[in-house]
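Heads up, there are several structures right after this.
Coordinate-derived values only; no laboratory data. Here the structure is a predicted model, which is why all the values come from computation and not from measurement. Cβ atoms are built from the backbone, for glycine too; each structure is taken alone.
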Structure 1
Amino acid sequence: MPPVNELLEPLPAFLLVLTRIAGLLMFLPLVSSRMVPAKFKVLMSVMFAAMVFPNVPLPEAELRFDILDLGPLLASEMLVGISVGVVATVPLMTAQVAGTIMGQQMGLGLAQIFNPAVDIQGDNIGQSLFFAAMAGFLVSGGLEALYIVLLTTFENVPLAGFGFRQTPLDLLLGVVASGFDVALRVALPVVVILVVESIIVGFIMRTIPTINIMVFGFPIKILAGLFITITAFVVMVDVILKEIGLTIYALQDWAQSL
């Protein structure tokens, strides 16, 4: 029977692998939701770490099982997984932002509901777009693609070899900027139609002052907005899914360039 020291020797390296995977699961779409039990997340992290660890090259320097030595290394490893998870979440939040813009213009902003998938509140339009984008992300293999990206980082970045300068800050800023652009493009048709509707209702109100805007204008605005949203819903989701695909490709390029 091998001594205890030999059994504990690979434990620091295993903790580094586990931390990198746990960092991804902290922000991984759907898995990071409060709806997923914490015990299940821990079990997934340990399971994937056990699967990956035999194929991960160990660092040349000896790793001591000491909190002062392992602490900074664990933080850097977690930063790798967090970087992948945060960047991948931005396009899904784009769907929520686009729906919120449309909902505010339609007058549905007061009807806020809680979205447990991302722990924020949003209106019904934003929720619908978000869950449609999430479904497309899962069906198109988004989760598997992100796991492959993380595995690629193990090939190109050795354990305890990731530095803060390697974080994809430029990629994150680019994805956020692109996400806002996509959100505005998705919401623009509804916003334009509602602006035209407001102008028409304004002319009617000037012509017939006795009409109550609360009774006449708001229902028309809601119906017009819902009609355009339902008509163009498939196109909106398709635009968001293309943004998700571009983001995953950008993450793959980043992982290959490390």
Structure 2
Amino acid sequence: MLSHLAEYLERQEQIRQKIIQAIIYPSILTFMSLSIVTFLLTYVTPKIISIFEESKESLPVATRMLLAISHFLQNYGVILLIFIMLIIFFYHRLIKNNAFKERVDQFMLRLPLIGKTIKLLETARFLRTLAILTQATVPILQAFQVAADLVSSIPIREQILIAKDRIKEGSSIFLALKRSSYFSSSSLQFIASGENSGNLEEMLMRSAQNQERHVEFTINTVLAVFEPLLIIIMGAIVLFIVLATLMPIFQLSSMVS
């Protein structure tokens, strides 16, 4: 049991490091990009475009849009920053409320890729804990309760507890978890095989390992999709700022010629 517990802690740490690795680079890239864009909009662009405003000529639509965004950030940027900080503050306060947290968890589970990753993480943690407890000869209903308490997503935890009640009424583990819709078909097949062969503990562990492999694959996929997408979006924003700044110059040049 101790060796399985050590392996469990090691796998949890590896997955945690994977998630941090997946978050930290895009976060730094986003912060730096937003800082550069904000600097351009609040300091550089207005000074350049103000020269053309004085000429009383009609500015291109893109330039007028850029000026509107720039003026908004100059006049209300501090208020916007305070508003965002207040949202973050109240979110951390409200997330402690179970009803609010459940709504947030439900929303997160509906998100593409992110929702799938959360499902895989939570079910992998549950299955590995359940495997360790059953190997330690803990009664299955008690093991279900303890393992469910480690699941942080409220909708998934509630479905696991409903599955526990079905098992108490005589259902197999496979059928009880299958009705929850949160467990992958491959993991459920491992569980069904374990119940039929009388080797449930080993199959639960294999099922957990299978879920963890899916977690790593999904994290790598999210990272592979998000990083270039973020670069493309930020590049498009900078391109819009440059073009909107240069368009009055082109317009004035054509008028002179």
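Which structure, out of 1, 2, was distance in nm of label points 7 Å out along Cα→Cβ at positions 20 and 140 derived from, given a value of 3.8?
2
One of 1, 2 was used to compute helix-only ellipticity at 222 nm (-39500 (n - 2.57) for each DSSP H run of 4 or more, over all residues; to 500), and the result was -29500. Which label is that? Answer for the origin of the read-out: 2.
Work out which structure the value 22.8, 75 belongs to, where Rg and Dmax of the Cα atoms in Å, for residues 36-131 alone was derived from one of 1, 2.
Going label by label, the one that fits is 2.
Taking distance in nm of label points 7 Å out along Cα→Cβ at positions 84 and 108 as the criterion, the highest value among 1, 2 goes to 1. Comparing distance in nm of label points 7 Å out along Cα→Cβ at positions 100 and 180 across structures 1, 2, the highest value is found for 2. Of structures 1, 2, which gives 2.2 when distance in nm of label points 7 Å out along Cα→Cβ at positions 28 and 44 is computed from the coordinates? Label of the source structure: 2. Among candidates 1, 2, the computation of Rg/Rh (Cα atoms, Kirkwood Rh) that gave 1.15 used structure 1.
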